[in-house]
Structures are given as C-alpha cells and as structure tokens.
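Alright, structures below, take your time with them.
FYI, it's all coordinate maths here, none of it is from the lab. What you see is a predicted model, and the numbers here were worked out from it, not measured in a lab. Cβ atoms are built from the backbone, for glycine too; each structure is taken alone.
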Structure P
Amino acid sequence: MNLDISKILRILPHRAPFLLIDRVLELSPRQSARAVKCVTYNEPFFPGHFPGTPIFPAVLCLEAMAQLMCVLAYASDAVDPNQHTFVFAGIDKAKFRHPITPGDQMIVGVEVIQHRQNIWKCHGTAVVDEVLCAEAELLAAIQDRDSA
C-alpha cells in the first residue's frame, strides 16, 4: 500500500509545518510501515537549529515515527479519524546516531512490537542513505475524540 500526501492528510490532523511524512512507501497492516520525509532548508526550524550548521531536530525524528505509527494504526484497524484520535504515550530506548541535514531523504520505518486493543507499541527508525540516524520504541493509544 502506497499513500500520497492527500491520503495522509485525511488520516493525520497535522498540517504544515508539523506534518513530517511526505509519502507512505509501504504499509503492511498490523505489522509495519515505511515512509519518506524530504528534508529541505525552507523548514522553519533550520535558521535556529543551528545557525551555520542546520540539523534536523532529533525530537522531530521521533514525531515523524509517531505520525507513521498513527497512519499504520488507522490503516490496520479501519479507525475513523473523525471519531478517534491517536495519542502519543511514551518513548523508550531513543538513540540518535547520525545527524540529518537539509537535502537528505529520511526513510522513516515502524514495526509493531505489540498491539492490544487500542494500545500500540512500535520500534521506529529514521534512516538516510542506509545509515541509521535515529531509533526508539514508541507507545501510543487510540481514543475517542470526545475523551481526548
């Protein structure tokens, strides 16, 4: 399954400048997903992170993983994004191994570690040119929009 930006926008509530996946390349329901984020210098955080040496913020790598995990959960359980929301619940074992800079094409991946009812736990990665740049275990839950 391949999802372009218009389909991603129907699932995720995020909008520019906080939408951090451009295209879903692969999606295996209840198992894994891969997406691409094209990192460009025009993004609003680069002038301050860091002047003269632009580096994609590590915390945004985690956010991109979480957004992809949300897309995977919605596609896996046919959850209606108008009725439910995906809330980030935790991060474990986060490691940042290599900087990501403008011009890089970041491949974000998530693999399901555990899925019970509305709780999802995934291992996420961010890779550029086959170099592992970041990884973490992510925990999130699907909630009714009324209770979120």
Structure Q
Amino acid sequence: MKAAAFTLVEVLIALVIVVTMGAVVALNVFDHPQKGRQAAAKMQLSAFKTALELYAADNGFLPTRAQGLRALVEAPLTEPVPRHYPPHGYLDGVAVPDDPWGRPYAYIVPGSSGEAFEVVCYGSDGEEGGEGWAEDLSSSRP
C-alpha cells in the first residue's frame, strides 16, 4: 500500500497562500487603530470648535493664546477674564484632553487662514505637515 503525502511543491504553494492571506489581513487590522485615532481627533477638534464658539458668544472674546485651551476647563485668572463663565466650564472633565497620539493640541489665535481661531492636531508624527496618518487635522477644515 502506498502512503498518501503532499509533495514539497504543494506544501510551498499552500504556505505562500497562507502567508499572503495573513499579510492582507494584518495590513487591514493594523490600519484600524490609526483610522480610529484620526476619527477621534476629528471629533475632538469639533468639540473644541463648538466650545470656543460658545466661550466667545458668552464673553464677547476668545481665550488668548497664553490662556490657551485650558480656558475651556478652568476660568482664566489673567486678562481678559471672562465675566460669564459657566460653573463647569465648556468641556467635560478637569483637564484639556491630549490628541489620540498623546500630544497636546495646538491653539492658534488668529487661525492660519484668517479665521478667528484654529485648533490643530499634528497627526501621528506630531510635526507640522505630513500625509496619511501624519496629516495635520484642523478645526477649520472638516
């Protein structure tokens, strides 16, 4: 009786197929955390924009660059001091959240394109400019 077995070529072909499928799956799985971080940054930028617009509507001015985004969670004590600051601030929590990559957001007054303000996340690399996951995200660009 002859034993049934796979030839070396059949084993190599099966191995190539499995490795190729694994690579495709791995690339898709590794992109998900970055997509999630980018989506979270966009949502946070939208929250900052809304909070800053409310701050300006309530007080007639925006926080200064020196006061920064901290003015959204704690009433500034330096001029200009807001007269109509809500008891719990303009953002949930006691601290300004960092971006999804663990870095602070940049607060620019006036904004880089002439708008009243801009909040920027410098993406995965934390540096100005970049493409893909390192792309800069801004409150002035949806």
Structure R
Amino acid sequence: MNCPKCEHNDTRVLDSRETDANKAVRRRRECNKCNHRFTTFERVETTKFLVVKKDGTRENYDRSKLEKGIWIACEKRKVTEDQVRKLINGLEEKWAAFGKEISSKIIGEDVMRVLKELDEVAYIRFASVYRQFKDIDSFKKELQKLSA
C-alpha cells in the first residue's frame, strides 16, 4: 500500500477491525518512511453490473459516482458516513439480484426512496437533479407529494 503523503510503498498495519456489519475491514496504517498515518478499507467486491442509461448506452456501475451524488444531496444535513454506507450497501445487494444489467431509472428511484426515509431535504435535492425539474411548479408538485 502506497503512502498517500509521500508515495512510499512500505507501510505497516497498526490496527485492523471489521466494520460495516462485517462486510469490510478497516485498517489503520503508518508509513515507514514519513510516519504518516492513514486508513484503508477492504471490502468484498460486489457483483459487477452495467447501468443502462436513458439513451440506451451502458456503463460500468461506479459506487463512488453514486456516493458522490448522495453526499451532494446530504450536504450540511445531519447524515452520517455510516448511514450513507449502509444505504448504498443495501441498494447494491438489491441491484445485484437483477443480474448483469440494471436500468438507471431503477437506481434513481431506489436512491430517492431511501433518501426520503433518511432525510427529506436530501431527498428533494436529489430529486431536483434526478427528475430535472424545469420550473418552480414541478418543484412545488414534488413538495406537495412529500407533504401529503
């Protein structure tokens, strides 16, 4: 493992522990050259699948892309890293059952559903991008649905 600070490739593990409901291992490491400490995570690679976009193109599923979008929606909200990690893990397990391909529509709708349960403001933020609200009226309609 290369040190993120000095790029030296000789690091040692200081501590290892299971995390994320025993689905990942968190390792605390230290660089033997500059003594910089950092954390790494090791997890079982999820089933690889392709995302079928609205226009019919396909691309590899990218967890970091999804996580980034969720964090943008959750910005300045009381949402923890653990909550987001569990949210994504649960969704990935569900999506793996679909086989080798999954529609981006299913992914978007599932993310909105779990965000709605987690934080309503994050849900509205995500929905505004996902549903591409064109004007204030479409935004108001979504808020009314949420209030009902």
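Some observations on this one:
- Which of P, Q, R yields 1.06 [Rg/Rh (Cα atoms, Kirkwood Rh), calculated]: R
- When distance in nm of label points 7 Å out along Cα→Cβ at positions 18 and 122 is computed across structures P, Q, R, the figure 1.8 traces back to P.
- Read-out FRET efficiency 1/(1 + (r/R0)^6) of positions 10 and 66 (r between Cβ atoms, R0 = 30 Å, to 0.05), computed value 0.95, structure in P, Q, R: P
- Structure responsible for 25, with relative contact order in percent (Cα under 8 Å, 6 or more apart) calculated and labels P, Q, R on offer: P
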